[in-house]
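All of the numbers you see were taken from the coordinates with simple rules; none came from a lab. Given the structure is predicted, the values throughout are model-derived calculations rather than measurements. Cβ atoms are built from the backbone, for glycine too; each structure is taken alone.
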Structure P
Amino acid sequence: MLHNIVWIALSLACILAALVSLFLPVAMLPMMFDAPGSEANTLTWLLTATIAAFPLFCLVGAVLPWFFRRTSFGGWLFLLPILDIAMVAAAFFALGYFCDGKFSC
């Protein structure tokens, strides 16, 4: 019983994160391309793609564990949003390392 309550809470948390991330971060994505030359920077596009994919990762992370609940890895699928956050962090790190934190380099 407790197992199901935890899974429901995790699913609701993932859905809530997806709804919040649809409005706040995604609305700011076009502003990353304000700097001249930023539209040609691959790292800026990588960062944009990883931020834009976060709601999808959250929704998939909320639904897939229920389809695979009888398998040994079903519960681990709740961590899919964490994978996307790690990709966002890696893109930020690469942008800071290779472009000195600028969106155009």
Structure Q
Amino acid sequence: MRKRSRLPLLVATSIAALLSIPASYAALRAYDVLFKNEPNPATIAWSPHIAMFWRLAVGTYVAGMIAPLAWVAARRDLARTLKALEILVVVVAAWIGVQGLFLP
């Protein structure tokens, strides 16, 4: 019995984790714009407490939480997980695009 390659599982897990970073960023930025008085990060030259870095840090943390779930999903049904990721690529791209255009 041949051992199945883990490369497709790693690719699916990596894609899911990487997609969670811009998705989290867009959600947190939209929350800051709509419910707080947060300035546009492009207009701030530098501040050690700039919220953009905190949003990216939270996105990285979320990616760490998503990775094990994506690994388990890919191990159970790789084809189904990849189909879901195909849709999520488009959704996250649209989400970050809308956030960038309407909620800078």
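Computing distance in nm of label points 7 Å out along Cα→Cβ at positions 20 and 36 across structures P, Q gives 3.9 for structure P.
Source structure of the calculated read-out (Rg and Dmax of the Cα atoms in Å, 16.6, 60) within P, Q: Q. Among candidates P, Q, the computation of helix-only ellipticity at 222 nm (-39500 (n - 2.57) for each DSSP H run of 4 or more, over all residues; to 500) that gave -27500 used structure Q. With relative contact order in percent (Cα under 8 Å, 6 or more apart) coming out at 47, pick the structure among P, Q it was computed from. Source structure: Q. Here mean count of other Cβ atoms within 10 Å over residues 68-75 has been calculated and equals 11.0, so which of P, Q was it run on? Considering all the candidates, the number was obtained from P. When Kirkwood radius over Cα pairs in Å, for residues 28-75 alone is calculated for each of structures P, Q, structure P comes out greatest.
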